[in-house]
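Listed next: structures, encoded as C-alpha cells.
What follows is calculated from the coordinates using simple rules that are stated; it is not laboratory data. Given the structure is predicted, the values throughout are model-derived calculations rather than measurements. Cβ atoms are built from the backbone, for glycine too; each structure is taken alone.
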Structure P
Amino acid sequence: MKDWPAMKVHAFRMNSGIPLAPFDSAWDSPQTLVLAFFAPDFALLHAPLERLRAAFPRSFLLGCSTGGEILGSGLEDHSVTVAVVRFNSTHLCLAHAYVAAGSAASREAGKRIGQALAAPDLKGVFVLSDGLNVNGSELVSGLDAALPADVRVSGAMAADGERFKNTYVFAAAPGEPMQILPRQVGAVGFCGNSIRLAHGSSEGWSPFGLERRVTRSEGNVVFELDGKPALRLYKTYLGQRAEDLPAAAFLFPLGILDRTSNSSEVIVRTVLGVDEETQSLSFAGDIPEDSTVQLMRCNIDRLIEGAAGVAEELSRKVKGPALTIAASCVGRRMVMRDRTEEGLEAVLDTLPKGTLLVGLFAYGELSPISSGQCQLQNQAMSLTLIQED
C-alpha cells in the first residue's frame, strides 16, 4: 500500500480461493479508480470480480482479460491483478460502448466514447477494448476525432492468452452494475489540474526478407501480397510453424514501411485471425492497400533494453514514484518465454523508486506518438505513468 502526498495506491492479486481483504471505507469514493486485469477464465467464473464491485460500490471500475497479469516484476496466468487508486483532487469520468461488426462500428464507438468524456478539464484517457472483434486503428481514429488535441490517450486491447477465441472488458461508473462482456470498449477520463500523466512505448522488432506490396486489402484484412494469396505466402515463411496459426504469427508480425518520406518508422501489425477459404489474414489494425510491408523478427536483448529505455525516459519526466500501467504484447511474451519476467524487472528497476507496476499482456497497445495523437501498436511495451500533485 502506497500513501503518496496526493493520491493513495494499493495493488494486489486475487484468485477464486482468496477473499478480498477489507479496505478502509475511505478508499471507496467517486474519486477512486479500481483497475483489474484478469485471466480469461474469470469472465465466466467471476466471483472475485463481483467481490471487487461489492467492496467498491461508489468507485469507478475498469478491467479486461489478458494474456498474463503483471504485478511488479511478477507474471501470473490464473489471477486478477488489481490496482486501487484513491485520488485527492482529480475527478474521474467513464464511458463504455458495445461495438458491432465492421470497421465503421469501431470508429463510431471511439467517437461516442470520446464525446462522452470530452469535459473542459479532461487531461487524459485510459482505454481498454475487446481485442478480437474491434478494429483498433479505427477505434483510435474515432477517439482522436472526438477528443481535444491536447488530451493524451493510452490503453490496451484485451487478450485471451494464445487461444484467440474471446476477450472481455468491463467498465462501470459508481452505482452501475459490472457487466463482463465481449465486444465492449471502456475508458476512464482524468480531469483537473492536479493529474500528471506520462506515456512511452518501445517495440524492438526489425524487418527481414523481401519487401512486399499489399495488392488487395479491406481495412484490417489483407487478401493479397504481390498479387498472391496473403495466407499462402505467409505460410511459406512460417514453414512448420504454420500449423500453429494464428498464434505462431505473433513470432513474425508484419511491418508497414513508410515510403512517403525519409522516415524510418515502421508500424507493426499482428495477425489475429486467418481465413482458409479466402486465404486472407486479419490484423489488429488497418493495413492500407498499396502499402509496402515486410516481415519482422526480434532480438530478446533488444526487447528488454528497449523497454528499460522507455522507463528511463519517462523517469526523467516525472518526480517521485508513480502508478505505472504496463501493456505488453502477447507476442513479446511468446518470444521471450522464460526471460519475460527479466524484462519486467528491467522496467521496474529503471522507474522511480517506490513506483507500483501493474498491467497485462495484450493483443494491442494504445499509446501517443510524437505528434501527441494516439496510435495502435502491436508487439510493443507501452507504459502509462499516473501521478497527482
Structure Q
Amino acid sequence: MEKAGINSNQVRWARERAGLQLSDLSKALQLAEDKIAAWETGEEQPTFRQAQKLAERLRVPLPYLFLASPPEENSPIADLRTLRNEARATFSLDFKEVLNDSLQKQNWYREYLQNTGQASPLEFIGKYSVESDVKTVARDIQAVLSLDEELRKSARSKSDFLSKLVQQAEEAGILILISGVVKNNNHRKLTVEEFRGFVLSDAVAPLVFINGNDTEAAKLFTFVHELAHLWVGASGVSNVEVKSAVENDFDQLERFCNQVAAEVLIPAEDFQSIWQSDLSLEENLQQYRHYKVSDLVLLIRARQLRKISSAEFQQAYAARISWYKNRKRSSGGNFKNTLPARNSKLLTSALIAATLEGQTLYLDAARMLNVKVETLKKVADHLEIH
C-alpha cells in the first residue's frame, strides 16, 4: 500500500504533546511498539490510513504530521498557574481542547452580539485594578449579581445558591460554563489537580469556565474568584485550593482575587458582628448558615479575621475535606439540563435562537454545542425556544 510520507520528527512531537508513552500508543493503535518507534525514527512510514488513525489518536490535524517543524501553539491566557502558583509551560490536551472550545464559543457569541447590535461593552470589565479597595470591588460584584439577603433566603441549598449566582452573572452578560468533561465526552474527565477554572476577559463577551468535578464549596469560591479577575480585566487559570485564600504565597493578582471572593461571599463586617468568642468553633459556624456558603469558606474567613489559630484552621479544614471526598457524588442529571450548563445557558439560548431564525446552520450550531442535530432540536424544545 502507498506510504503517507509524514515527517518522523512530527510523530514524536505529537506523541509527547499528547503525554503518551510508546506503549500507550501501541495499545491504542493495536500495533507493535517497534513499528511506531520506526515511524518516529523515519526507518518506516505508515500508510495513509494508519497516519489518519495516528493523527486521530494524538488529537492533531493530519496535516500537522507533514510539517517541517511543530506549529506554534500560543495560549490566549498569558499567565497559566498551577496549585503552587508556579508558571506552567504545558497543559494537557484535555485542558487545551476545553480552552479552545471555550474560545470558539466566546468568539461566536461576540460576533452574534455585534451582528444583532447588542455589542455594548460591559461597564464592570476592567473597572478596577489590584490596587483598588477590596471591599469596593466586592460590593460592585454583589450589586451586579443582586447578591443580598433576599437572594440568600430564596436559595434552597448551597448548590441552588451557586445556580442563582450563575443565573445573575449570565443575565449581566457573562458566559458561565460548568463542566467536568471535555466537550460532551463523559470518558474524558477533567481533573481538579490540573485546573479548577479559568476566565477569558472580554469587554463584550467575557467567559468563565468552572471545573464541574470540583466540590460545591470549591466551585462557588472559584466562580467568584474568576469574577474578580473580570472586574480587573485579567484572564487567567485558577488551580488553588480554597484554603489557600488564607496563605500569602500568591502574586498580587491572585491574592487580590482571593480577598475579593471571600468578601463577596461573606463580608468581613458581617462576619465580625456575628462571631461570638464565648462559643465553640462549631457553634459559631452554625450561626452563618443563612449565608449559604460552605464551612470551608467560613473557616477561611475565621482565619483571615484572626478568630481562630492556624492550628485550629488546619484541623477543622482537613476534617471537612475528608468529609467532602468520602461522600457520594450525585449523578450527572438530565442531559437536556446539563447541556446548557456545560455550554452556558446564555450562549445555548442565543445559538438555538439564531439557528431557528436561519442566521446559523443547524449543523454549525450542533458542532458548537458538540451534539447531534437531533439533540439540538430536543434542547430547543426543552428550553422552550421556538
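Structure notes:
- Calculating mean count of other Cβ atoms within 10 Å over residues 106-113 for structures P, Q picks out P as the one with the greatest value.
- Computing FRET efficiency 1/(1 + (r/R0)^6) of positions 282 and 306 (r between Cβ atoms, R0 = 25 Å, to 0.05) across structures P, Q gives 0.40 for structure P.
- For 41, 26, 19 (semi-axes √(5λ) of the Cα gyration tensor in Å, calculated) the corresponding structure among P, Q: Q
- Entry that produces 20 once relative contact order in percent (Cα under 8 Å, 6 or more apart) is calculated, selected from P, Q: P
- The maximum of mean count of other Cβ atoms within 10 Å over residues 170-177 over structures P, Q, that is, the highest value, falls on Q.
- Among P, Q, structure where Rg and Dmax of the Cα atoms in Å, for residues 42-177 alone as derived comes to 15.4, 41: P
- Value -6000, calculated as helix-only ellipticity at 222 nm (-39500 (n - 2.57) for each DSSP H run of 4 or more, over all residues; to 500), assigned to which of P, Q: P
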